[in-house]
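Chemist: Before anything else, here is the set of structures, which you'll find just below.
Coordinate-derived values only; no laboratory data. Computed from a predicted model, the values in this text were never measured in an experiment. Cβ atoms are built from the backbone, for glycine too; each structure is taken alone.
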Structure 1
Amino acid sequence: MTYTQHVGSALHIQEFQDQSEVLMVSSDNFTEYPYLSTLERKQNRLVLISDFSSRAGVSTFFRNVQPQGFYANQLYEIFVRSLQWALYGHIDTPFPTPQLSNANLTALIRLDADGSQKLAVQKDATDYLVSAALESGVQTVYAYVADWAARAGWENLAPLANRMEAVGNEIGTHSKTHGVTSNHEWENEFSGAQRDIQGGLMKYGSDVGPIDFLINPGNTIPMEYYGEVAQRFSLFMTHGGGEQFVPLGYGNLSWFTGQYKDMAVLGDSPSPDYQWFYDGTWSYSTAQITAYEETIFDHMFNTVGRGVVFNQMWHDYGITADRDVEPPRTQSMRENGTRIINDSNVAMYDGIRSKFATSDIYCPSPMDMVNKLRLMANWNFEWSQSENSVTVVLDLSDTIGKELAEYTGGMGINIENTHQYIQSVTINNTPHYAYKDRLVILPNLKPDKNVIELTLGNTRSKVPHLTYISKRMPSIDRVGTGLEFNTLTKSKARCSLFVNEPGILLNADYQEWNRKGDRIVNAFVRSDRLITLHTYEQSDFQLKYCNMTINDFHQDEESVSMSLEKNAGSDHFLRFVGSKSPEKAQYDDHPIPIEKQGSTYSIHLPQVGSSGTLVIHYK
């Protein structure tokens, strides 16, 4: 196979000296280079991939050089399958692969607060990111430049920091002076920033705790200095290498030869807002940028998948379009017309926010992300397969810190190389009810060996089971004919369940059943919650939609009773269907009308009281 795309400054790995097979070649229309080669020996299997992470390699999704544009390539699927061949050999049976989350994509926002000195910019950026967290559950690492933030006044920033952390976002640092590359001022730039930010905020009533997250300031910090970062921070959100081209990159320093091996690293992906809006060699309208960035998101979600991290670099001045803070050369570019200068950039951020809110993604807190990366790097994994069953052993005994077992909830184990469906799952001999067609959603595991057994079959499972969750899920259990599971969030946790027969979710802030005819309940909560799936004893009443919290539910032949708690919003209502026509409805003993449209009934609650009891009477 030949893959022809523009190749820039790349290291072209040629071939093994031993006899090997070249499966793909890369061409710039003049010269061909071996792109993917394999070599199999008695004791090992090797794969060589060229241009995997260079500035304009063929694996990238977008490039700002000719031929310019978006490339919907399938190369990451090829890379993954090549790695699986190297690990597993000739793949002709189902086998499991752990992944960072149970969703196709994992999202975390990184905010470079280069406008830390301007209070108005900080207020607007805080408003935007708090709103985004409440809307979708996606969290932010909000990184102050410490010296610049002091000019805005810690007394002014403390209330903003409290608002950020109240919805699960975290305060980090962008260094002390934004001047770090290889100047060896680690104590001042890193430790000094940590002390200044934590101390300054705490003095005015904002106890954000340790400043444990670093976003790469200024130029890229060379990898030879990562030891200085690792001894001070849990998460390093780096520029990566050639960040405007390389679309993926995350991991854990399990290979790190220094003393501190548990730092997690997230390379910026995909193209950062800085390049889109301010780089002198880029020139696009906001509409073009938004279309490209949304397409990249869709490609990562639909094609790359496997929990891939979306971690785009955002700047406070980009969100707020503050001309006094944006890079100084932007003014000269505006004056001499060397590139398009957009009056507002917010459409791109709004476009990605919409993708966050409408896609089934995983939305970790920053520390949840850190510990899941640590788990991936440090647990031991083995498996076996026979007929229609797969057995996985995940051993957490060697992970750094026993508390990491509290962060497995929400991760996934994908079953590759099969067209069959998961029928049932047990974890440590206990039935487990969180899975979709070919992926197990993990709960919290034991801090030692965990045995996960799966049965596969040719049809989809019909028992009630959780198919998606956007936040940590410590546990899930069968309760009667229903389910009970918990989730942890300070913003918004979304979930979906397959419920073949109608049911009601108790303690969910919103729920809708069977909208697409797929017998799926979609729901969300806005705080830590224990959610119960209550299945009906009879099908006369079937709840289709409710934007209130149902705390309790009772049903008999003559009536349905629900204890309701109203949520944010002015219009509180529910919709239901059933084989019987309701005669009347009462809310706290006051009659309220029932609207009928076809076979669907709707009840709008009056704008009085925050909670009450709704009773629907039947003839």
Structure 2
Amino acid sequence: MQQLDWKERYSDKIQTASAAMKLVKSGDHVFIGTGCGQPQHLVQALVEHSSHIYDAHVVHLLTMGAAPYAAEQFREKFKMNSFFIADNVRDALQKGIGDYTPIFLSEIPVEFETGRIPIDVALISVSPPDANGLCSLGVSVDIVKAAAANARYVIAQVNSKMPRTFGDSFLHINSIDVLVPMDEDIIEIPMPELDDTLRSIGQNIARLVEDGSTIECGIGQIPHALVEYLAEKKDLGIHTEMFSDWIIDLIECGAVTCSKKTLNRGKVVASFCMGSKRLYDYIDNNPFFEFHPTEYVNDVNVISQHEKMVGINVGLEIDLTGQVCSDSLGYQFYSGIGGQIDFIRGAARSRGGKAVIAMRSTAKDGEVSRIVPHLTEGAGVVTTRGDVHYVVTEYGVAYLHGKSIRERVLDLINIAHPKFRKSLMQAAKAKNYIYQDQIELSFEESSYPKELEHYSTLRDGTEIFFRPVKPTDELALSEMLYSLSEESVKTRYMTRTVVFPHRDIQQLTNIDYNKDLAIVGVVPSISGEDIVAIAQYFLDPHTQAAEVAFLVQDEWQQKGMGTLLLDCVTQIAKKRGVKRFYAKVLPSNKPMLAVFHNSGYKVNTEFDGDAYSISYDLARQGE
């Protein structure tokens, strides 16, 4: 009945699509609605009834439906200009049909308002008007609202299948010149296939997300891979350019409540969404969701006001200095700038925020590394080396902001695919990015034993993350060693003064993980992680006996750290066939002597007048 009411009430505005296209003149700039909200019926009519049109400029962000105006046969009639390159126009752009405008998403509305990018006719899709004459822009508000506000004519396809969304998502019927009734299914986007690599990336990103964080991530494989690792988080908020079906699972499992958001508390905020019918049904008339224009959602100042804002974006390639290419493959434009920089900079300014670039470590079925000595010729820098913060691959997380080129190189090589690490190291040496004596490990030697990572709890309830040492720990380990008191230095090194130069420290952080092992205890810090303890053993392969040593930062002593570390390296050593542990301990180091004697092994002790020689058989526990 409502369908008849609005048609009767606004009959003077109703036209067929073919009649509406008469408003489009030669040389006009024609805007097409975004994403899955593309008015497919109007687009088809634009092409079919274009006999009177020449040199019209078709402008859009990205559209997920057909793009017949980009066909070679219509080159004289339509000149396409896209702010983001989707699959439907990529081939045309590669053939030189149409243009790509690289621009931050947050800045597009201003171009419309000032007329630098004029809009003569806006083709959009809306829900039927309500009793107050308000039509919802549904799944795509983004730059559509700004285009409609600045167009000379607005032609709206009224689609009863368009979800009615809340927020700043409404256009009054008086702002629309022509209504074209046509119901059609909203374009659906299939869910991506996931693999172990993507799941590892998702798990690594999830470790950066604290309870109460507000997150931004969009469509594609990585957001879907992230979901299962966010399920145990609490009170997450969403302020994102766009979302897909992944959001439903996070809401239904209770991880997303939006109750701790700084702005728009209690609401999921986005500017558009793309997904399945399940998603469109879920957001329809759902007050938990608010859709706002890009100029609000992507405003860096708005983003930065969210405490613990985590912006998650993807890259195609990153060089060893931290320059991220996200919109091109060499000279070939592939996607677009979009909102990446808006959220990278907004999250970086947020109190407790994290700006994340995520990518697989390789491309072309593992044949090429995405972490490269230099960007491919023609590749464009989207996120500059000054903007980059966290970079995530399936091999871990690199924090780059505020770090030197040498530190960045080592951090990025550490999360590159192992088979490319040696060549990346050699390329970095050739450019003098790193020291010439930097240790290079082969693929087989540098396979990081991720399975040894685990959390433990100290006597005072503090949670400590234990993991194998990494080559990138050199600076953090050096800082820990230089922070030790004279007494701690003496108990470990039998002398009160000792230096820890690069040539020595890198011997501790570059190990083969098979013969020798070092486990570090780390705690979160403003730059990522601080090392507060280390346990090492050095194996003599001829005797299968290993010298074991521990070091705990002064403020972390007397908390049970030594006991946990000894138990950790002992269990690993036993599984690897190590037969015996031995160590030297000063008589004054009573806590460490107690750790050994309380280990549960039959400990042999000999005193030479200066230090105790400790040894025990790992196969004789409890005797």
Structure 3
Amino acid sequence: MVLLGNEAIARGAIEAGIGWASAYPGTPSTEIVEALHRVAKQLGIHVEWSTNEKVAFEAAYAAAMAGVRSLTAMKHVGVNVAADPLMTSAYTGVEEGFVIVTADDPGMWSSQNEQDNRWYGLHAFIPVFEPYSPTEAKDLAREVFEFSSRMKHPAFLRTTTRVSHTRGPVTLSEPRKPLATGSFRKQPERWTIVPAHARVLRRRMLERWEKIGEEVERFPFNRVERHGTEVAVIASGIAYGHVIDALEELGVRDQVTVLKLATTVPAPRKLILDVLSSHKRVLVVEELEPIIEWEAKRIAYEERLDTEIHGKDYVPRVGELTLHRVASAIAEYLGLGGVPWRPVDHEPKVKPPPRPPTLCPGCPHRGLFYALRRAVNRAGVKPIYSGDIGCYSLAVLPPFRMQDTMIEMGGSVGLANGFAHVDREKIPVATIGDSTFFHAGIPGLINAVYNRSPMLVVVLDNRVTAMTGHQPHPGTGFYPTGEPAPVVSIENVARGVGIEYVETVDPFNLEETEKAVQGALDHIRRTGKPAVVVSKRACTLLVDAAARRKGVEAPLYTVDQDKCTGCGICYNAFSCPAISPINGGKAAIDPTLCTGCGVCVQVCPHDAIVLERPGDPEWEKLWF
């Protein structure tokens, strides 16, 4: 079958007989657990979207403690959230295979940094395995489960965006029968990490680490492709694929030995030593950090070899590797005088108009930010807009410019706590999504209550985890299967932790939203306590999909050209993509983009936007 890299990993986990999978959605890892959700009932295994990566890790860790093969998947920064139990898992080990998929994102296509999580393997004493293609990802995933089960130790499977989101041919094998239930055997000296136990466990972990180092020497996915005796290239992960293609394109494939590594932490010392001792010059090609390069240099130093070793002085340390970047590095290293071809020119002959990123037409966040700014201005408040990770991050752009900070999941509420006490002339306004609120916003809110932080938290509840592809969360009321689920109310959580002012608004009602925000700001100034406003409307893409399925027609709005003055508020200040200027600045609504939200009617000061076609009565119900 032709599978996405992430789907191939899911298939490998199925063939390995997993009984548990848990994750928090995050690009580029999301499709792994989405694929497992689709077959969970058929296989009789437990698959869940957890509230955050730490919880997902702990739940999968517990399954592995109880003898059930388990997987947890997350993007690279998600491992930061799960780092606390991660470090301890290597001390205790596990009873069955436990695989942690870390999907790294070189090039930062959808992330705030280029973190190389092989460092976590070194730091935590957890082996790291890397596939170079979707084709290998399935087989390697299955083999890593066997490795983890054999060693009774957790293992990383590290992918990068190009492996996760590329499709390739995958040969399916017969799955092992899954075991979804187990039995936890009480061993306090192993599972309860008090200092006395941890000291013993650390020594045992280091003994296991020695055995793991011996095992990777025989790991079948490492191999030496021996050709030349002068020059060798060591490559891991997708870098290996680029290296092979580059050598072919440069016409030197039969002159260079290649050491392909699937185990990068710990690196196979004997294999590397064999290549170093039998070649005069070695180039290490790896994405992001020089982890293998430094290991090769350490081995060469300890063995007193005079092999010339290079890496990041030729291969970029920033950004995603491509065939052209790798070929250029190899050509320079070999003195070939450059690459005999240019990278593919993606510039079209006819340049389309610029299309800056923006909130979708009908996005409830647009109405919220518009009303929020008006309310803040009318209240005479100097705000600090403490932003977060999600669709609403786009408010950092014109015309809103209402994200002064944006650090990490839940950081909006955490930073607002600090701003509230050190910048007394301003009021922090933290904007956070519904899924992110459950992920990491609640502890910060509790902190705000306890420490009496005068701040406003606005929860933008679009009824789903939107940015990663509409996964459910504890507030949505449904499971990934579509079955009904208990609803955890954001408002009740806020009241339960002690927030006195909690209001829910419809962001399509600008007057109501402004009034609630002004009330919250008055409460903050009067009491010095935090306040919460919940903006509740479903993601417009969810509504559009539901309307299409049910044959429900949305309202349609148009502009009365006689009344329009061309003031531009609707397409500049409100910035709806469905509205654009014509005829010297007068507004026009594109009926193919209009979602029928009607907020523009409230925005227009000249009553020039009117209803052209009413929608079906059922349409409004789809938004909640």
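Chemist: Given a computed value of 4.3 for distance in nm of label points 7 Å out along Cα→Cβ at positions 138 and 338, which structure among 1, 2, 3 does it belong to?
Modeler: Computing distance in nm of label points 7 Å out along Cα→Cβ at positions 138 and 338 on every structure in 1, 2, 3 gives 4.3 only for 3.
Chemist: Supply the structure label, taken from 1, 2, 3, corresponding to distance in nm of label points 7 Å out along Cα→Cβ at positions 58 and 306 with the calculated value 5.8.
Modeler: Label of the originating structure: 3.
Chemist: Identify which of structures 1, 2, 3 gives the largest calculated value of mean count of other Cβ atoms within 10 Å over residues 106-113.
Modeler: 1
Chemist: Suppose mean projected area of the Cα convex hull in nm², for residues 362-529 alone works out to 9.3; of 1, 2, 3, which structure was it derived from?
Modeler: 3
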